[in-house]
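Listed next: structures, encoded as structure tokens.
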Structure 1
Amino acid sequence: MATKDKTQEIEDKVADDTQQATNQEEETLSELEQAQADLQEEKDKFLRLFAEFENYKRRTTKERIELFKTAGQEVIQSMLPVLDDFDRAMAEIEKAKDQELAKGVGLISNKLRETLKSKGLEEMKVKAGDAFDADKHEAITQIPAPSKKMKGKIVDVVEKGYTLGEKVIRFPKVVTGQ
């Protein structure tokens, strides 16, 4: 019976050793799985950070380009009343029928317009009879429409509108028919 107990004892020891080896193997596997999960999590964080950085670069590049396009916006906006004055002066000079004066003032006016145009200034094309659009025009008043066709349309353009690049820097001021 002593041999049986000894055999049982040896078998129990072998079973314990096998169990310990299995536990160590499971611990090693779970450590590996944990390391792989941590690695995957870090990869996700990296990809998100990389995508966020790419979006930041794109946004700042776009903002920089927009800034360069409209860098002189304040100066150009301050020149718009001068353009309006030239238009009024040309209308009065044409009434006086002084060709030489009209020619001289016209040359100066064209030079100023071309200089501003080279900096990106564009006049918005608006005329009487166009449909009124609140997103593109600033209505300063409404008057009774001269005809039924002019209801809801622009009757008169009081002040021209301008764009700088793609941005509206002054909306045209118009009178609409009611």
Structure 2
Amino acid sequence: MRYLEEIKHLLDEIKITQGTKELSYDEGIVKLIQVMEATRQAHRQLFFAGNGGSAAIAEHMTADYLKNGHMRTVSLYDSPVLTCLGNDYGYEHVFSKQLDMMAERGDLLVAISSSGNSQNIINAIEVVKSLRGTVVTFTGFKPDNRARAMGDVNVYIPCEKYGMVESLHELILQQVVDEMQL
């Protein structure tokens, strides 16, 4: 029961920012929906990137935003591609090299990283920013993590427990796509 109490407490502590402006939870969800809908209406691509549990969330959301959100999602998780790029360029470039080849001006990256400091996520953000794309970050752990500082819209969970951070990231992403369908 203590676990659920902590999750409930964290729901009230979620920080959603746009630049330096802190939004209420409801305002943040509206902003995330607006970003997704603007991407969809402009016929731009949506990429999700994450490692470990965040990779599982990224893959799940790639499917949900394609099917239910009617967005042009692109998976960055093809095993042969990941292992090829990891072998040839290093793991820190497995996402950025793909984005170098596929992303275009105005595309959207949702970067999911519990720590917000994974180099392959930072490199992916840099590529999309260089293309004048939009970056939404989902992070946790320390509030001054690198990814959070780079995003256009940022969802931050003030917790250092992977499972809780990842569970709330997935919950929010699921809420956004579900509300896009209404």
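Starting from the value 1.5: which structure in 1, 2 was distance in nm of label points 7 Å out along Cα→Cβ at positions 58 and 114 calculated from?
2
For the read-out relative contact order in percent (Cα under 8 Å, 6 or more apart), a value of 24 was computed from one structure; give its label from 1, 2.
2
Looking at structures 1, 2, which one was helix-only ellipticity at 222 nm (-39500 (n - 2.57) for each DSSP H run of 4 or more, over all residues; to 500) calculated from, given that it came out as -23000?
On the way: 1: -23000; 2: -17000.
That value comes from structure 1.
When distance in nm of label points 7 Å out along Cα→Cβ at positions 74 and 98 is compared over structures 1, 2, which one is greatest?
Checked 1, 2; max of distance in nm of label points 7 Å out along Cα→Cβ at positions 74 and 98 sits with 1.
Comparing Cα Rg over 2.2 N^0.38 Å, for residues 10-89 alone across 1, 2, which structure shows the greatest value?
1
If you work out distance in nm of label points 7 Å out along Cα→Cβ at positions 66 and 122 for 1, 2, which one comes out largest?
2
Which one of 1, 2 has P(r) over Cα pairs in 10 Å bins from 0, in percent, as calculated from the coordinates, equal to 8, 17, 17, 13, 7, 6, 6, 6, 5, 5, 5, 3, 1, 0?
Details: 1: 8, 17, 17, 13, 7, 6, 6, 6, 5, 5, 5, 3, 1, 0; 2: 10, 41, 38, 11, 1.
It was calculated from structure 1.
Given 10.0 as the derived value for mean count of other Cβ atoms within 10 Å over residues 42-49, which of the supplied structures 1, 2 does it correspond to? Intermediate results must be reported in sequence, preceding the final value.
On the way: 1: 10.0; 2: 20.1.
Only one of 1, 2 returns 10.0 for mean count of other Cβ atoms within 10 Å over residues 42-49, namely 1.
Any read-out appearing in this document is the output of simple, stated calculations on the displayed coordinates, not a laboratory observation. Small disclaimer: the values here were computed from a predicted structure and weren't measured. Cβ atoms are built from the backbone, for glycine too; each structure is taken alone.
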